[in-house]
Structure P
Amino acid sequence: MGIWSCLGKDLAEVSESLRIGRSGIVFDPVRKEMGFRSALTGKVDMPDLKAELGRRQRVGMAEECFYAYAATAQAFRQAGIVEQTFLDHEVGILYGNDSSAMAVVEGVDALRRKKDTTLIGSGSIFQSMNSTVTMNLATIFRLRGINFTVSGACASGSHAIGMGYLLIKQGLQRIVLCGGAQEVNPIAFCSFDGISAFSVREQDPTRASRPFDKDRDGLVPSGGSAALVLESLSSALERGAPILAEVMGYGFSSNGLHISDPDLDGQVRALNMALKMAGMGPSDIEYINAHATSTPIGDLVEARAIDAVFGAHRPLVSSTKSMTGHECWMAGASEVVYSVLMMQGGYLAPNINFEEPDEASERLNLVSRPMDRRVDVLLSNSFGFGGTNSSLIIKRYAS
């Protein structure tokens with residue numbers, strides 16, 4: 001695995017933040033000057049890749065691609081994948097990404113200033129496409145397997161893992177680099193702010209994201225990148241790879257209703273599909289990393305879906321978005337990374353800022369403080385605009 005987020009720049013830093021419940025959310029005065037209703041954001045530093053990549057390699061990379069390269073390089077190192085692996089095997093790449101807003105705006109601005117398309121810059125086209133991550137990383141690492149971008153709103157990263165899982169399960173791929181990436185610049189989020197989707201608790205940024213709390217008032221935007229190497233068991237054993245966990249099930253659905261409002265039936269169907277594919281029942285799930293973004297309607301519907309499926313079994317639940325904010329297109333991948341780090345470390349990250357439940361969240365077994373706990377089976381939810389739903393079940397690997 002690899003991670004570059006507001007909680008840290010590698011797995012060790014991020015795990016420490018998760019263990020103690022450290023928030024990565026800040027107040028950004030630039031957004032206020034631009035006219036944002038909310039200036040809150042996850043703070044994500046830009047990686048300096050000049051020592052690793054040449055200018056020609058960097059010129060076509062958008063902001064989120066820099067994050068994705070950093071996370072992917074970490075993941076390949078941990079997996080023991082080297083240049084010879086790419087020559088010996090057709091390694092694939094599936095990344096969740098649903099915007100490259102900054103690159104598009106900068107390209108148009110350049111045209112308006114210079115009145116000449118030839119002066120926009122040769123890298124602009126590769127930066128401005130949603131597939132900027134997969135096209136750049138596939139070229140840099142010389143990947144020869146499956147290669148496309150999964151564009152599924154805030155479930156993009158989760159669907160990328162699910163699709164990689166299905167391809168490997170069908171014997172069509174041996175190794176697939178899966179992940180999610182999200183740009184953090186203000187341009188990418190101005191329209192969200194315009195519909196009042198964001199929390200306005202600017203006086204105390206680290207307490208603004210409040211999943212499942214009765215007084216939640218909106219999400220906090222964030223981003224970065226997460227990467228995971230998915231591999232068939234036979235391939236991993238043959239390579240002597242360090243096996244961190246096992247993907248057991250992938251449930252997906254579409255609500256087919258409102259473009260932005262969540263739907264109980266759609267989420268329940270995705271959860272039940274994941275359980276059926278994994279050959280498990282509700283009592284097998286010990287922990288759920290909820291999608292819960294800190295919006296009034298979103299958290300309410302998800303709490304009802306979790307209660308509808310898991311009922312009296314009451315698995316432990318928390319939303320790491322309480323610390324990270326909503327990492328959007330990367331969230332489905334990053335939250336699997338966060339969950340596996342918890343599984344490895346024997347702890348559960350808290351749902352910070354949870355003070356009082358509402359009528360739905362009071363039925364959940366919420367982790368409101370850091371907890372030492374061994375978890376062998378977990379589930380991660382991701383639900384996005386357009387009614388796209390994804391649930392992944394991950395199990396501790398037992399050799």
Structure Q
Amino acid sequence: MNRVVITGIGIHSCLGNDIEEVRNSLYKGQSGIVFDQERKDFGFRSALTGKVSLPDLKGVLGRRDRLGLSEEAIYAYVATTQALAQAKMDEDFIGKNEVGILYGNDSSAKAVMESIDLIREKKDTTLLGSGSIFQSMNCTVTMNLSTIFKLKGINFTISAACASGSHAIGLGFHMIQSGLQDQIICGGAQEVNMFAFGSFDGIGAFSTNEAVPVAASRPFDKDRDGLVPSGGAATVILESLESAQKRGATILGEVKGYGFSSNGEHISNPNLDGQVRALHMALKQAGLSTSDIQYINAHATSTPIGDKYEAMALHKVFGESRPMISSTKSMTGHECWMAGASEIVYSLIMMHNDFVAPNINFANPDEDSAKLNLVTDTKNTGFDCFLSNSFGFGGTNSSLIIEKFKN
């Protein structure tokens with residue numbers, strides 16, 4: 001079985017537009033959450049959102065390439081460009097190798113809404129233009145990026161709710177481990193526009209603590225009242241160890257384990273058993289014990305029931321070893337389809353800069369979070385091995401374990 005390593009990362013989120021900006025935000029515990037008056041005017045109960053800039057790709061890509069890019073595909077292009085540059089995979093390398101792409105995405109609401117609104121107004125579908133279909137399909141990221149970067153390997157989208165980005169990395173890990181591919185671009189993307197989140201707001205999933213936006217996302221805190229939507233894109237370049245060493249690539253980490261499960265119960269409520277099984281599978285596959293995991297980036301989205309069950313699962317599995325735990329969603333909000341990928345990037349940034357980002361807005365523990373070793377202020381400490389959790393609607397669970405590379 002091939003060893004699988006990470007040779008490049010890229011990020012475009014509410015914490016920053018590149019690795020350096022994001023590193024500074026993580027270290028400072030700086031939130032990217034704002035109040036969006038447009039959402040309130042539109043009829044949202046909660047107008048909170050992560051603030052993510054939309055890159056202008058004029059002069060970067062030609063019109064034909066830009067035409068089919070949805071909002072989330074634009075974010076993914078920027079993150080992937082960063083990651084490929086760090087991995088030193090240029091056009092010549094990609095042209096000579098079967099580089100694949102597996103990306104997490106589970107909506108393209110804005111493109112669909114704009115198309116339907118135009119048809120309804122003009123009564124003429126031909127006015128949509130040729131780019132509309134490529135923006136509105138759920139595989140908008142992989143179809144666009146595979147074309148733009150001229151990729152020749154595996155090419156499809158993983159749709160698994162808020163675990164999409166994590167499962168994309170996990171599946172890429174298995175593809176390379178089994179020898180089916182040598183290099184895969186993995187990641188997750190999430191549109192930030194209000195059209196993507198109306199239904200979430202309608203079921204009362206969002207925090208309504210609008211008075212102080214940066215304090216609204218409160219993972220594990222007793223007074224949490226819901227998540228804050230956010231998005232962007234994060235890319236992780238996975239590569240076989242043999243490939244990375246052959247070309248002298250810098251190795252940022254090694255993927256050691258991928259645990260997955262389905263709860264098999266309620267469509268939106270979590271359960272303890274499913275999460276625990278995913279955690280145990282990741283540990284078993286990695287050949288590691290609970291004491292080897294030094295830091296956990298929790299899924300914790302700031303919902304009352306979600307955080308409760310994850311705290312219970314973490315205590316059940318890691319209660320004796322008590323690793324450091326924080327949820328970067330306290331700063332980013334819930335980046336949904338991209339979260340499983342972005343939190344790998346955030347954790348890698350921390351690991352390589354010897355600090356643990358804080359779980360901000362944590363003032364009062366509840367009976368479950370009180371049992372965890374939560375980091376509430378930036379902690380200057382090194383760690384060599386971390387785990388990242390991602391759980392989604394439909395009871396889909398994913399746990400990834402990443403370790404500093406050791407020969």
Structure R
Amino acid sequence: MNAARERAIVLFQQKRHDLAEKELRQLLAAEPHDAHAHALLALCMAHQNKLDEAIAEARQAVHLAPDFDFAHYAMARVLCDQDKETDAEAAIQEAIRLEPNGADNFALLAGIRYDLRRWEEALAAADQGLAADPEHVSCTNLRAMVLVKLGRRPEAKASLGTALSKDPDNATTHANQGWALLHDGEAHAAMEHFREALRLNPQQEWARQGILEALKARNIIYRWMLLYFLWMSRLSSRAQWGVIIGGYVAYRLLGGITKTNPELAPLLMPLMGLYLIFVILSWTAAPLFDLILRLDRFGRYALSREQIVASNWVGGCLLGGILMAGVGFLTHIYQFILGGIACAAMMLPVAGTFSCTHKRGRKVLTCYTLALAVAGLLGMVLALAGIPAAAHCGMLFLLGFFGFGWVANTYSMKD
């Protein structure tokens with residue numbers, strides 16, 4: 001049975017998770033109490049997005065061998081995939097208690113803390129992993145990623161440079177070096193590392209995302225938005241909320257000043273307009289520039305299916321809004337103009353929904369966006385029919401539209 005386990009491990013390392021699953025199931029048919037096989041099967045199922053089966057296998061592994069650190073490691077990995085980072089942290093802490101010199105365990109702990117934006121604690125975990133194994137690739141990469149978030153980018157690039165000199169064919173290290181360069185605004189240099197990462201591993205998602213950002217950063221507008229996105233990503237959730245609320249409060253204050261001091265309106269109104277444009281772009285810049293990137297002979301192949309779908313929907317909202325408003329202006333039917341504005345406004349919730357990677361958040365925002373679309377469409381139909389209830393639908397749409405950002409930000413900060 002050791003040979004079957006070895007075959008499964010090799011297949012798992014080759015990312016052939018379906019074949020590894022078959023080997024493990026054959027092994028478990030003969031040895032149903034093999035905790036290591038249950039734990040490895042849990043990871044295989046998680047990689048195939050079969051999370052219910054994965055958690056069942058992980059629980060079985062822990063039940064059979066509560067003193068086996070790899071069983072708790074598998075449990076932590078599966079819980080991470082279920083967006084249960086707090087429970088995952090407790091599981092990996094138990095694995096570390098059982099095996100305090102396991103660099104893989106510290107790497108996973110660093111990754112969990114990284115996702116929770118607890119940068120200093122993530123750095124400490126990565127350093128503990130490197131103390132156990134100075135050559136550990138995952139700990140080295142996570143350490144560099146955290147250093148970037150902490151603003152210690154020269155140190156991060158130096159660490160990654162050392163890692164690359166030891167292992168120049170590591171795709172993840174190249175991708176992380178590219179992201180470190182992007183944070184410094186060096187899109188061209190970043191592109192070289194992302195390309196090398198994809199050459200070494202065409203399935204490297206971290207590098208694919210990076211090369212897309214580098215391509216879009218050739219546009220000066222997106223370049224500035226990208227710097228803002230990367231800056232925000234380095235902040236804690238509390239600090240991010242501070243920036244968002246601070247911007248909103250400042251906007252309201254400027255609005256109040258223009259009302260009480262009309263002579264300042266020519267100076268303040270342009271600032272308020274720029275703020276609104278900035279807010280709109282903060283939600284729609286990624287899918288809108290993805291839409292533009294589809295005209296690029298190289299960029300179109302770097303886009304994922306979901307990014308193409310998102311750009312289609314956002315572009316459709318914009319085009320539909322323009323056409324509807326155009327019909328309204330030509331026919332002097334104001335309901336079409338309002339409908340066009342509402343249709344174009346739907347770009348924000350549509351873009352926000354696609355940008356949310358939190359599983360439960362994506363479902364909530366999808367329902368929210370569909371409800372907004374129904375309210376807007378129903379309001380326009382009722383308005384065209386001259387039914388007074390249209391005003392209520394319009395008010396519902398406005399309230400929902402302005403509330404969307406707060407709901408979406410709540411989930412985006414959990415990503």
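Some observations on this one:
- Structure responsible for 18.2, with mean count of other Cβ atoms within 10 Å over residues 10-17 calculated and labels P, Q, R on offer: P
- Read-out FRET efficiency 1/(1 + (r/R0)^6) of positions 154 and 386 (r between Cβ atoms, R0 = 30 Å, to 0.05), computed value 0.00, structure in P, Q, R: R
- Label whose coordinates, when mean count of other Cβ atoms within 10 Å over residues 66-73 is calculated, return 20.8 (choices P, Q, R): R
Quick note: the coordinates plus some simple rules give every number you see, no bench work behind them. Worth saying up front: this structure is predicted, and the values here are computed from it rather than measured. Cβ atoms are built from the backbone, for glycine too; each structure is taken alone.
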